[in-house]
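*Asks:* Below you'll find a set of structures to go through.
Derivation of every value follows stated rules applied to the coordinates shown; laboratory data play no part. Values in this document were obtained by computation on a predicted structure and should not be read as measured data. Cβ atoms are built from the backbone, for glycine too; each structure is taken alone.
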Structure I
Amino acid sequence: MVLELSAFQVETLVLESRTSTLDARDVGTVKGARFALPKGTVFRVVHQPGRDEPLLWAADIVAGAIRAAKEGRPSCRRLIEDRVYEIAVETDC
């Protein structure tokens, strides 16, 4: 995901803060991915509580629509189809 975002000139990834352990894991993941970026690329991650950043709410709604479609309920995904660029990310979840 870091590579994809960087290709769109994104320099800051805002993630929802959860616990200090999980936040540190996020930072470690981004640090590891930064090695694949061209030298001199600026990319950082910051954490914010969900209650303080309404744009995180929008991201949750979009993610929910994508997940529902993958589970066989595509109606919400259809509403945003022309506005979504989906990036497949492998996780251990």
Structure II
Amino acid sequence: MPIQYTAPSTHMLAALKQDLGLTGKQMADLFWLAGDHQWRKYTGGANPRELSPHMAFVAAAKLVLPPGEFARVIAKMAEFGAYVQEVDGEPQP
């Protein structure tokens, strides 16, 4: 199924961060980025990166699904060989 996607602007991402009251590290965790230095690549600089629909989907799922439902998605991924595990003691919901 092809999609049309419009990435959020840097201002929209900054507003989301503020609305959630999260740190850059927490936003990176939400979007499955390596760290706050990666988060900043999407929210600043002369040529900020465009957020992929996949990253946006993961963050939205983590924000709206109860932890057990998100765990079901992770379990389904594992059924076809895509494994996600905790890193640095930060649990995935």
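*Asks:* Looking at structures I, II, which one was relative contact order in percent (Cα under 8 Å, 6 or more apart) calculated from, given that it came out as 29?
*Replies:* Answer by label: I.
*Asks:* Upon calculation of distance in nm of label points 7 Å out along Cα→Cβ at positions 14 and 54 from the atomic coordinates, which of the structures I, II produces 1.1? Don't jump to the answer; show the numbers that get you there.
*Replies:* On the way: I: 1.1; II: 2.8.
Of the structures listed, the value fits I.
*Asks:* If distance in nm of label points 7 Å out along Cα→Cβ at positions 46 and 70 is calculated from each of I, II, which structure is the one that comes out at 3.7?
*Replies:* Matching structure: II.
*Asks:* Continuing with the same structure: For the read-out percent of Cα pairs over 21 Å apart, a value of 35 was computed from one structure; give its label from I, II.
*Replies:* The correct label is II.
*Asks:* Between structures I, II, where is mean count of other Cβ atoms within 10 Å over residues 22-29 highest?
*Replies:* On the way: I: 13.5; II: 17.2.
Checked I, II; max of mean count of other Cβ atoms within 10 Å over residues 22-29 sits with II.
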